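Multiple structures follow.
All of the numbers you see were taken from the coordinates with simple rules; none came from a lab. Quick caveat, the model's predicted, so the values are computed rather than measured. Cβ atoms are built from the backbone, for glycine too; each structure is taken alone.
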Structure P
């Protein structure tokens, strides 16, 4: 029996599951410098004990799932820094740091570890993972897929309990990331990053794509997945996306939105950059999500420990009408 079996039973019982919050911006807050090519992944090389402490802080905050710091640690992220030969080592280290944090701080309850795979840093032909791709090195489709598979296999072999597919890029990128995660044989949470065009109400995928979520959803979910999440999206885009997800997906739904900061990949956090909403507003929004059937609640960039800590006491233990 796997660790995930217990979580699956909780999902089947309609329990509310708390995911951790931001990884990169939380490390920024803890004074770890970011890197434009590998963002928070360099912390695995320079600041491993800070990474472990971050996981401990989230466990102390009451989360059920922690995410390893591998969103930007695929080979194509590390090679421009001269760290390509450490791809396996750094991804293995990421998992071991999370495992050590769990062993120290979660002795009385189950906490699962999710392995993050993303398209961060990918530039294949005209498709880039980021709006400003001038510093990206172009990668072939075959190499991009190989890099994603390599990372997913390392994380699975290292002992993560589930895979978290976190593509913020194109529809094609999202398929590649999901395929790499599902191929490990581990339960996979399929993520959709969404945005709204100026004045629009239709959720579109990625940062700048014009593809409506409704048009790309079925093809991605058909690859596999046990939970569908809307992640790294503003609150209004998340709300709009949830309408689509509910109409197309009957399984568990998760959300982990961003706080709409503008300094996510800055080398250091800029405390003068405003956040659109604070912990109290986030908690109220999370309550409304649960009332609407969302079962997994967490946070992404800018939504850090102080946003996540109140959720355990503020949210119901089960979806309405099922506890």
Structure Q
């Protein structure tokens, strides 16, 4: 089994699944519970069973244990391989790989919900999350947008809609809001890549009064009421920034880079970094949320301790 061979080398295990073995075992508890509950009422292909049944993993299954099944789906999201390639890696047919990818993907999503690490996706839920933050030192947020490549659409109108002049590719975009500790609190709905970050912010979410919000110059003019906005000073046309302005920008960037680190951590899963080929169950629009949840779970097991270094 691949799980047994990978765990002999910690570096390879992390490279193949995105998790250390200890983090993998922490997630395995939730995954096993979700696996039992899902397969009690559904088949692996997603069909609803006519009655309840106890989940039994047969000895001749290509994935004969729960550890192998979690390793299978994590490695698929981490590596984003062709299904024929992934099927060969786990000694199964491409048809079996297709069913396991979607079935175990649903199980993993349920496991992440059980672990309570899934970012919120609507403004009402975001306000509820922000209302629970009381300590003044924790009322520091950062937001940014991120694009990811998708296959070139067949429809002409959709081609124009999804073409990003910035990336020179067909992309979709999500906005994220993170806490200073790099936990992702909010992931926006998925938009076409040509939609501007500020437009997403204006239409999808608001920041509660009393918070400090770090943003880049792409959000110029985004100033929610009662929120302290901190962003770098843009260089005036035909002029240069003063030495004091450059120093201030460096200090702001030292804090704002955390949102880039969080997005980079999510994109260690190649399925949201490279072109995503899956279309079933609105997969392209939802996968970034679940990879953000995997990022949050990893931080939950080894939290990042934040020190405010902005004077």
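Computing distance in nm of label points 7 Å out along Cα→Cβ at positions 156 and 212 across structures P, Q gives 3.5 for structure P. Which one of P, Q has P(r) over Cα pairs in 5 Å bins from 0, in percent, for residues 36-83 alone, as calculated from the coordinates, equal to 5, 21, 27, 19, 14, 9, 5, 1? Comparing all candidates, it corresponds to P. Assuming -14500 is helix-only ellipticity at 222 nm (-39500 (n - 2.57) for each DSSP H run of 4 or more, over all residues; to 500) as calculated from a single structure, say which of P, Q it is. Working through the options, I get structure Q.
Computing mean projected area of the Cα convex hull in nm², for residues 108-235 alone gives 9.1 for which of P, Q? Computing mean projected area of the Cα convex hull in nm², for residues 108-235 alone on every structure in P, Q gives 9.1 only for P. Among candidates P, Q, the computation of relative contact order in percent (Cα under 8 Å, 6 or more apart) that gave 18 used structure Q. Comparing FRET efficiency 1/(1 + (r/R0)^6) of positions 60 and 188 (r between Cβ atoms, R0 = 25 Å, to 0.05) across structures P, Q, the highest figure is found for P.
When mean projected area of the Cα convex hull in nm² is calculated for each of structures P, Q, structure Q comes out greatest.
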